[in-house]
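Structures given as structure tokens follow.
Every number here is computed from the coordinates shown, using simple stated rules; none is lab data. Just so it is clear, the structure is predicted and the values come from calculations on it, not from any experiment. Cβ atoms are built from the backbone, for glycine too; each structure is taken alone.
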Structure 1
Amino acid sequence: MAGHRRRRRPVEEVVMTLPLLPSADPFHRPPRGFASAPAGTVLRSRRVEVALFGLVPQRVSAWQLLYRSCDLHGVPEVAVTTVLLPADAEPGEDRPLLAFQTAMDAVSERCAPSYALRRGANALGAVTQIEWLLVANALRRGWAVSIADHEGPHGNFGAPREPGYRVLDGLRAALRFAPLGLAPDARIGVWGYSGGGMASSWVVEMAPTYAPELNLVGAALGAPVGDPGQVFVRLNGGHFAGLPAIVIAALRRLYPALGRVIDDELTEEGRRFVAIAERATPAAAILRLAGKKFDDFLATPLEELLATPAFVEMFDDLRLGRNAPTCPLLVVQPVHDQVIHVAEINGQVARYRRGGAEVTYVLDRLSEHFSMLALAAPVSLNWLADRFAGEPTTGDVDTTVWSVAASPSGLRGLVEMATTAVKVVLGRPLRQESPTAPRIVGERAA
């Protein structure tokens, strides 16, 4: 009609709500009476948007689940896992479930996956954000993924056993969460590197007794720490002194002997040292605390304290390998790792094998700790894919190579990872691009 102007719709302003830190987020608060629920019960759920470094939205399906778990002493507590499906995934399709443990390596709640992976998160220096690139490769294979806050609500970096409880209960919750469409006997793989490898080790050590009903078919453990006490002694005063400082800041609440040292032995400067470690992301702790020696902040020589029965008992409690996993393991370790000494992983593997575990152990001569995170990803993904497909393992095997990437499959894997990285950076959909492993019919599925 002449003279009539078509009314234009107002332009909608897209407002992004920044995520709250877990301590301020009502979603994380335990509901009344939660302690009486069975372990793994979903208490609350929500859809979330994940983003690379908090900035680049990722086109996947993502939820967070609050569920009932327990702490080191078996006391009920709530935990959170972020669960994911590939973009446009059919929930009814049979698919495996990957438990991915990030290298949180911090007391700071900014490093918890439930915060660091979300759009708008301010978590500069959190390794969790970098490891999204590994998770993206699992999603492109069609796998469902569960990423638990395995350090719990207080950031208990280095704590024994309880990372296993939280991850296993998160897997129970994921299997019960209808939107994921997972079968009750879904094949489950476990994967983590460095601090994530340590947490993954606790998962497979605790699984046979804590969650025997879960169908764990294999675990890929990269540089999984082995003996945190020895790592503490060796890194103290070196370039990576910030990492053992974070462990001290985390464990003082769990071990009375350590708590007394913090209260009675630390100088004022030492208290500031621990306070920095408590607030820092891993990258910030490494940069700010490099070269610092814990000895310099104590009234009593550190060597004397470490020789006391209380400290010896604590370090024994932290050591991995006391409980042998029942699922097959892939352990990948750089020979010249500047953070986790190869001798500590040799010991962990030996303890597992003495307990009857089946371990494929791969040593890499050329890689160091940080490059191995990416270089070992293709071999870890392919090994897990074989376990999901029901391929037989070859028993205990030790292999030393110049580089895990120096093979046709390794190079193809790195090219595939580069393709995934481009999709992630550009915010392209992370769709399933390879068939999931065929369903394995056996005793557990009967």
Structure 2
Amino acid sequence: MSPSAVVVADPRQLTTTNGYPTTAASGKTVVANQIKAAAVTTALALDPNPVSNDDVGNPAQHKYGRYRNPSLYVTPDHDVRVEESPIPPPSPTEVLIHVRATGICGSDLHLWHRGAIGPLTVDHAHILGHEASGVVLETGSAVGHLKPGDRVAIEPQLPCHTCFLCTSGKYNLCESVRFLGVCNGGTIRRFMTHEARYCHKIPDAMTFVQGALLEPLSVNLHAIRQCGGSVSIGKPVLICGAGPIGLIALASVRASGAWPIVITDIEESRLDFARKFVPGVKTYLVRQQHQQPSKTALECAEEIRLLFGCSGTRDVERGIPEENEYNAPSTVMECTGIESSVITAAYACRRSGIVMVIGVGRSLMDRLPFMHLSLAEIQLRFMNRYNDTWPAGINALSDKHVLDLDALVTHKFPLERATEAMKLCADRSQSSIKVMIVDDQEILP
């Protein structure tokens, strides 16, 4: 493979939950020099202190400079590499953090391969990563609730705190939000500063890898909350997609008491993992269009409904009802972002049920069955990131009494080998689920 070629990852990994829609990939090889990302002023407007190209490779000028600050940069020419970056001093409201663990997200791969997420483009070198935890090293003068040595999980969004959405508690919808690793420097580095109010203490018994898993868990906690109580004890749930977000959704809805649960995917290996991860879950293998025999989204939906105990008497096109409609899933968690999967979710859902779209793979989807959704009063709901979810996530992961997500972490790489971690994520043959970049460097004052 030529140096300018990159492997586009699994389409599940390229859907986004960070607020900007992406285009799902096909798993084909893409030549980087053929991808031209148009620069937009939005990215720089949202980033008041962007990492400039001049910063790449500069030595870290700081009291901790002797430890260096290796950082994973993505560049406009679709390169990822580990270079030095400065260690910034914390502002009065910030803390300086030694980042101990960061999980690689599909959006990191997308910024690398496609050079953009929605309106934001990689028009200057910046640092990737947003699923992170670490240790506080220094605190700003106005920070009172944290001290050096505190172990924290990082909530990676920075809203304005002044708009009507922020003041009403929906700060995840702030239009001026800055998000780590997208339009602000990310977490795949040794040292970084972050607003103290978005650093959440984690207990000593919680590992830093578990602390980093709080970010994708928060996506699911917010999605379940957006379902308005439809995910609860004894209620049937369908999950579309067994990538990291789908598997965390599987664990989360099971912890909520939902049952029976069915999860779908295009890869049997992911479904094998799901059956071990949550014993008793039923699985459905979705055949892709190039596989034979391929099935339509409606045909897939009918077969999925049989797993829930429906009789199969329904004929959507002829208006013939299902005898056991009540057995159909009352909630569908759509985690793929693929249009055909969203259509399957719509047809599989029980009448008067909810389809919660977690992953968004395309800006426009023009084949959704709106007449069916309307006549069945199926609610198509959406979510954007999260708000006020870290406390609940910390409680759920503490001591593994409610959730145990450790099995999702299939690979760990030291910070200095972060580029290898990215390449492994992009290689579907490696069957990775969640890849963590960890830094065990001992930092002395």
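Out of 1, 2, which one gives 25.8 for mean count of other Cβ atoms within 10 Å over residues 188-195 as computed from the coordinates?
2
-6500 is what came out when helix-only ellipticity at 222 nm (-39500 (n - 2.57) for each DSSP H run of 4 or more, over all residues; to 500) was calculated for one structure; which of 1, 2 is it? Derived from the structure labelled 2. Comparison across structures 1, 2 (criterion: distance in nm of label points 7 Å out along Cα→Cβ at positions 100 and 244) gives the highest value for 1.
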